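In the part that follows, the structures are each spelled out as structure tokens.
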Structure 1
Amino acid sequence: MSLRVAHVTTFYPPHNFGGDGIGIQRLVRALARRGIHNTVILDTDAFAQLSGRSPEAAPAEPNVEIVSLSSSTPRLSLLAVQQLGRPVAHAARLRELLGDGHFDVVHFHNVSLIGGPAVWSYGDALKLDFAHEHWLVCPSNVLWRHGRELCTGRECLRCQLNHRRPPQLWRHTPLLERHGRAIDAFVAMSEFSRAKHREFGFPFEMEVLPYFLPEEDAAPKPRPRTRPFFLFVGRLERIKGLDDVIPLLREFPEADLVVAGTGEHERALRELGRDLPNVHFLGRVSESDLRALYAHCEALVVPSICFETFGIILIEAFRAGAPVIARRLGPFPEIVEASGAGELFATADELRAALRRCLADPGRRAGLSAAGRAAFSEHWSERAVLPRYFDLLARTARRRGRLELAERIEVAARPVPIR
């Protein structure tokens with residue numbers, strides 16, 4: 001009997017903003033290719049309210065069922081969940097969907113606006129919660145205190161007000177600890193993120209399971225630009241640190257900076273680069289065009305000034321053979337050092353020197369490119385991470401005494417061709 005897996009999430013493509021939704025989708029598709037049936041349960045109200053766009057239907061995919069929840073009073077419904085930490089408008093429907101026996105495994109992703117943490121207690125499946133953000137220990141999700149600095153200690157009430165969010169009532173109760181006992185395994189996306197959860201008092205142990213990507217075909221990508229260029233990929237927000245990169249392009253007239261992404265900080269960034277002819281904003285870029293940019297850039301520049309939980313764009317770059325220049329912060333050091341395919345910086349001088357080295361030595365770039373491809377295959381490819389995922393499921397099932405389920409998980413873990 002094939003496994004039946006549910007994914008409960010606030011965001012899922014096309015109703016998502018950042019890389020975490022794409023990461024969830026990659027897991028769903030990888031399981032679906034192995035004949036595992038996936039049911040994705042999401043609340044489209046959050047995306048609609050935050051984006052101002054109407055929800056759209058996701059395309060049909062084999063072994064993937066999408067269950068969209070929405071409310072006639074979305075703003076009130078979302079506020080109630082945010083304040084109470086439990087499903088309100090969709091409580092009965094979620095209990096029905098996650099009812100005992102419906103699923104073998106339930107994954108909780110980004111449950112902040114669909115009913116977390118109380119939704120963890122629904123149903124009796126094997127349950128994992130994936131910490132795509134730092135929501136488990138941070139009301140604003142990103143450990144970015146007062147909207148201006150890294151969080152090194154709790155000032156949560158004032159910080160929430162500075163983020164223009166109503167303080168969450170449930171965080172002053174034992175709700176997380178009580179319902180957290182229903183989770184069989186909490187999963188961090190990096191060693192850094194696990195340590196940061198521990199530092200901020202998260203009361204449960206965590207496993208580490210990184211994001212992954214499917215293997216990419218080896219067909220050459222056409223060069224999208226004639227001049228040498230550095231690449232930035234991501235949402236255009238202040239915490240992504242691009243303000244520190246754009247002014248340096250004055251010193252590199254022989255190269256371009258190509259910015260792929262959109263966001264609320266875009267207007268300020270465009271103004272910052274207004275008189276720099278070698279800074280180019282592309283807006284939203286298709287996946288195929290993005291792969292060509294990765295394949296031919298001198299390096300991907302990752303200047304985030306906040307505590308990320310992972311950094312999917314780094315492994316996207318490695319897959320395509322692009323070196324990475326990343327800020328020495330958060331999970332980036334562990335990823336860059338494991339790859340041997342890039343450099344780290346902490347100051348403007350270090351960033352300037354790293355950019356200059358990339359342009360001055362094409363042979364060095366070729367070596368970093370090869371190291372990145374090899375590290376991607378070993379650490380972050382689908383074929384490398386999926387066995388770890390199934391091992392985690394099987395170990396967790398055996399710990400709960402679900403021996404028959406553990407055996408079915410081990411059968412599902414058998415390799416299949418990756419397309």
Structure 2
Amino acid sequence: MERVDSIITAGMVLPSPLTAPIHDGAVAIQNGLIVDVGPKEAVLSRYDAARLLNRPSSLLMPGLINCHTHAAMTIFRGMADDLPLKIWLEEHIFPAEAALTPELVELGTELACAEMIRSGTTSFVDMYLFEDVVASVVDRVGMRAWLGEGVFDFSTPAFKDGANALQETERLLNKWQGHERITITIDPHTPYTCREELWLKAMKLADRTGALLVTHLSETEWEVQEMKARVGRSPVAYLDSLSLLNERMLAAHCVALSHNDMELLTRRGVAVAHCPESNLKLASGVAPVPALLRMNGRVCLGTDGAASNNDLNMFGEMRTAALLHKGVGRDPVVMSAPDVFAMATLWAADALHRPDIGRCERDCRADLVILNMDMPHMTPCYNPLSQIVYAANGAEVSDVLVNGASLMENGRLLTIDEARLLSRVKQLCLN
């Protein structure tokens with residue numbers, strides 16, 4: 001028998017949105033990789049494991065991927081609610097961020113990681129400030145992340161201008177190069193907060209390093225009108241005129257899109273991070289995701305930050321994404337459970353150019369989540385995909401692994417001192 005690091009058995013294994021579940025299944029893991037997936041008896045007959053994790057009443061599935069957030073903004077959760085984006089950002093969030101420190105970013109990021117792990121997220125894409133601090137927290141906690149320092153025309157608590165933020169980005173690219181779980185991205189904030197020169201410098205760095213370009217794009221009608229007044233084009237058309245749209249761009253929100261905008265995004269291969277709950281709460285609108293999908297657009301799913309959502313729960317985001325578009329389009333068929341789950345797993349992995357995550361299959365990274373199905377709202381289970389998207393809320397998550405390492409086991413966080421963390425958050429944020 002072949003020796004492996006660990007074997008997980010579960011009442012049901014769901015390899016991907018495209019694959020039928022395996023009843024009484026098992027997964028064998030070696031050096032952070034899945035080396036076999038199949039019926040339990042078959043896997044146990046082929047492998048001997050140093051660690052055996054038995055979850056007979058559970059569902060084993062790929063870890064969820066949050067493709068857009070601002071992790072450290074957990075410390076601003078509930079600070080400014082029920083406001084439009086422009087007022088929320090300029091009159092409340094930017095002033096609060098003026099007092100931001102590395103210590104607060106560290107605290108907020110660790111709080112975000114605890115929340116995401118508890119709700120089944122194994123990977124996330126982050127744009128914020130003091131991102132080297134964010135990377136250090138992710139490194140310690142054990143999650144997988146794509147991290148980018150926010151680049152603005154104006155000064156931030158971290159850097160005096162965008163040029164300095166890009167210099168920091170290049171330093172981070174060098175510092176974290178080759179890390180198993182941390183990837184640095186290049187993050188111009190928006191078309192209206194970064195002038196043309198800054199965008200072109202960001203793209204030059206992206207071309208030279210192969211890094212992903214992450215931005216907010218066409219989030220509101222105000223943004224579209226503002227860019228038309230400035231440059232005579234929509235935000236999407238403006239970036240395309242600078243030859244910035246390509247398959248290495250991940251654009252968050254994309255709410256206010258014309259048909260031409262959608263054609264440009266699809267033709268150029270830009271991945272769109274759909275953030276329905278934040279867009280609804282800020283009354284920004286509803287992204288035309290079904291139309292993008294009909295055009296074979298690349299779409300994934302994100303929560304945005306906890307200051308505008310107000311949580312980082314991808315189960316809630318999947319459910320909202322599915323129900324929202326059915327209601328708006330008055331079509332019960334659009335945004336099916338398999339499609340929405342794919343947005344949080346397979347399609348997210350595609351947006352990040354990582355075919356080795358987002359699925360529970362041989363030769364993929366062992367980024368896995370186990371759900372306890374012995375709960376009233378998860379019983380009976382006729383269709384696991386339906387249960388995941390329409391019934392689960394994150395409370396079912398019992399175990400989380402990233403790269404084969406356990407971050408949570410039987411509901412207990414293993415890499416975060418949760419009691420100490422919550423005490424520190426209350427002490428620093430409420431006093």
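Please treat every number below as a calculation from the coordinates, not as lab data. All figures in this text were calculated on a predicted structure; none of them were measured in a lab. Cβ atoms are built from the backbone, for glycine too; each structure is taken alone.
Of the structures labelled 1, 2, which one yields 18.6 when mean count of other Cβ atoms within 10 Å over residues 371-378 is computed from its coordinates?
Numbers: 1: 18.6; 2: 16.1.
Clearly, the read-out refers to 1.
Looking just at distance in nm of label points 7 Å out along Cα→Cβ at positions 163 and 339, which of the labels 1, 2 belongs to the structure with the highest value?
Values: 1: 2.8; 2: 4.7.
Greatest value across 1, 2: structure 2.
Consider the structures 1, 2: one of them gives 14.2 for mean count of other Cβ atoms within 10 Å over residues 67-74 as calculated from the coordinates. Say which.
Working: 1: 14.2; 2: 27.9.
The read-out was computed on structure 1.
Moving on. As an exercise: Rg and Dmax of the Cα atoms in Å, for residues 83-186 alone, calculated from one structure in 1, 2, equals 14.1, 41. Which structure is it?
On the way: 1: 14.8, 46; 2: 14.1, 41.
This value belongs to structure 2.
Name the one structure among 1, 2 that mean count of other Cβ atoms within 10 Å over residues 19-26 of 20.9 was derived from. Please report the intermediate quantities before stating the final value.
Details: 1: 20.9; 2: 16.8.
For mean count of other Cβ atoms within 10 Å over residues 19-26, the value 20.9 is produced by structure 1.
Thinking of 1, 2, which structure, once relative contact order in percent (Cα under 8 Å, 6 or more apart) is computed, gives back 13?
Considering all the candidates, the number was obtained from 1.
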